[in-house]
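So, here come the structures, one by one.
Derivation of every value follows stated rules applied to the coordinates shown; laboratory data play no part. If you're wondering where the values come from, they're calculated on a predicted model, not measured in any experiment.
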Structure I
Amino acid sequence: MKKSSIMILLILVFSFSGILFASGAEESKSNSDQVQLTFSSWRTEDVPIYEEVISMFEAKNPNIKVTYRPYKTEEYQTVLAANFKGGTAADVIHLRAYGNFEQFAKPGYLLPLTKDNVPGLVNFDATSLAGGTSIYDNKVYGVPYASQSLVIYYNKDIYKELGLSEPETWAEYIDNLKALKDAGITPISNGTYTGWMDEVLVGLVGSGVYKKAFFDDVTSGKTTFTDPRYVAALDRVNSLTPYFPDGFESIDYVAQQMLFINGMAGHFMGGIWEASYFLNQNKDLNLGMFVCPPDERGGARYIAFYMDGSYGVNKSSKHQAEALKFVNFLATKEIQQFLSDKLGVKTEHKDVIPQNSYLKIVSDPKLVKVPYVMLVGFRYEQPTGSSLLQTGIQGLFSGDLTSEEVCADIQKGVATYYKPFQK
């Protein structure tokens, strides 16, 4: 090969290498410019849905990459506490509501959200924002994720077989329960072994007895848990025990669900979150649902309500602006509607229209929302109202305590720290 040809070849090789080097350097620079966000949550079952949400966000924000980091539900609060303390908490935090997020807001781990840094907050009312609003400084720390409400499920096939219809009053509901029992069918699948489900029963049934006025009065200190309205609510819950399964004291949450799912009981008293699970477990289940009926026909129906979480920002995030951009994205109608449709959850964004038939029932504007008393108002310090109620209601169901005694024990425990009770 001639020298001139060799020189030309060498020039071409070096030129091409330079192009590759420049290209690689540009790509490296591009990758280094991309912001990496982490998003922690307890929703392990929702990984595919949140990955879709993240893909939608990244398509609009190619300079930001978000990694979803889910943890087991029962470990989530402990993991978050360790991560915040160790400085490794995610940039965006899926927060549990009320007292569950306060342990991170109070020490200053979370960034306060306002209508300036998250304009979408204007689309949520004060009740839904309360789940992420601190009782200590009254600042909002989370964009509402979803709300939950308590309902009664029934087996439509069993109703049809016995010629029953959805009850319009509490008395009609009791008549339906009696009809099932007379037919040899377990009227209600609920057992009482799982404490938090006992609290669900109190919220579900009690809301129509004590109503929202009691919640307002007891949280302000105007009344106490010994109020006759609260005592009457526990009495009504206790009146359902003849319709529970045999040996109900030892039946836990999963067993309750299975009894109903498999058609071995006519009703299940629980939360709106159960619907999709029931249908996924038994696609042949002819599932009906109604809100706890009132005392009088045509009377207002009261429904226990609470927020189930929110989206917050780590105040120490190195990419706070980008984290806020992602949280703003989660606050949009587009994503709130997407989550409602895909997850079957009820969001509180004012412009979201539920498509799920069960969500439509609990979205009826005629329903009167009653805050889920202990979670919303008394789960901030120890002993929590929930722990006191759950222990007490199990004593009530076993016959060891009266409703009055349960209420007195709750009042005594909460009064040790709740300042409105110490005046």
Structure II
Amino acid sequence: MPECTQPLIALVDCNNFYVSCERVFRPDLVNKPIAVLSNNDGCIVSRSQEVKDLGIKMAVPVHQIQHLINRHQIQLFSSNYTLYADMSNRVMQCLDAYAPLVEVYSIDESFLDLTEVCQQDSIAYGQTIKESIVRMTGIPVCVGMGPTKTLAKLANYAAKKWKKTAGVVDLSDPIRRDKLMRLVPVNEVWGIGCQTTKRLALMKINTAYDLAMQPAEAIQAQFNIVVARTVMELNGTTCLSLDDVTPDKQQIVCSRSFKRRLTAYHELAGALASFCSRATEKLRKQHSVTGSITVFIRTNPYNPNEPQYQRSIHTLLHQSTSDSRQIITIAKRLLKDIYKVGYRYQKCGVQLGHIKAASLPSQIDLFDFTEHNDRNTSDELMATIDKINHRFPKGITLSTTGTNTGWQSPVEHLSQHYTTSWDEIVVVRCY
């Protein structure tokens, strides 16, 4: 009988993705220290290698490292998610040409099934992918390969860490795999978190190799089935399938920490309406409806000099919905129940739960006198708003909520929307 072909999974991961997106349109900043900031310009969320080399950690508050920013002339950018999402789509479209099955895992990484695609010279094929992405989008990537998703993740870690790999590593060879796993700390293994790492350390399991040598049954008894599957995947046994369709989210949370503390109800209500609009847009994108809403607010827990207050409130809906207007109205009512005067609020948000497919039948509310045609009109209106907001990122969502945007603090370092706005497109002058 013919020998079975060994699976080959690749993980293509963009390098310092947000930073790389900014550099595509600012080539003068290549090899210079760059950092991208969070929504409110408060923390570091993406760092160039030059910034990492300065010892600046992820999520560190900007005010704590202002002296380093000034000393090393670090270029700061506010998060430009419209640009990043568009650049991500371009990268993912390029990857479709190199594999019959692609799973988009996050905004900057995807798994590819390369089984029987490049068995002869996988490294060369990985280099082809890498060079193609840079040529077509300007975004640098690394490619990790292995018989399982966990090994592909591990290979990608090696491709990023060691420059001699030229950004491509294949762990299909068991000898090379064992050699690498002896060098990699166990906390770098996909799915091994901080608490699990501490428990493994007590068992003298400190490297990926140490973990791979453990019997899966014993690990499951000590931990759980997830860690046991990780052990099996490290040994080349596939436990995590490649999905070409991203599963629907069972919960959707939209929230933000405010750069300026909010005290007035109308400011919090305006922020909450914005978050509800964003959450329901995500809900409709996956063709779902929500059956519950949770609203939460809090002051700054790290400032002991101010009065502390945090509350959340939850309600089940009589009828599942994805209509922004209904969800905003309910969320505002919930906010009014938990809002208290005299506090400086640092954060608020909304969580949508009991999510299910919009196509599934639902129980009829006997006290809901809304006509079926009105529901159809609501769906059509929401679909139209989504199309407008997709085409014009500044959209009309907020204007339809009847709220103000006074709660928003202006960002100071926002780059242009180079790929989604005609008014901000790059201009090239030839002399």
field: Which of I, II leads on relative contact order in percent (Cα under 8 Å, 6 or more apart), largest value
entry: I
query: A value of -14500 was computed for helix-only ellipticity at 222 nm (-39500 (n - 2.57) for each DSSP H run of 4 or more, over all residues; to 500); which of I, II is the source structure?
result: I
message: Given 4, 17, 23, 27, 20, 8, 1, 0 as the derived value for P(r) over Cα pairs in 10 Å bins from 0, in percent, which of the supplied structures I, II does it correspond to?
response: II
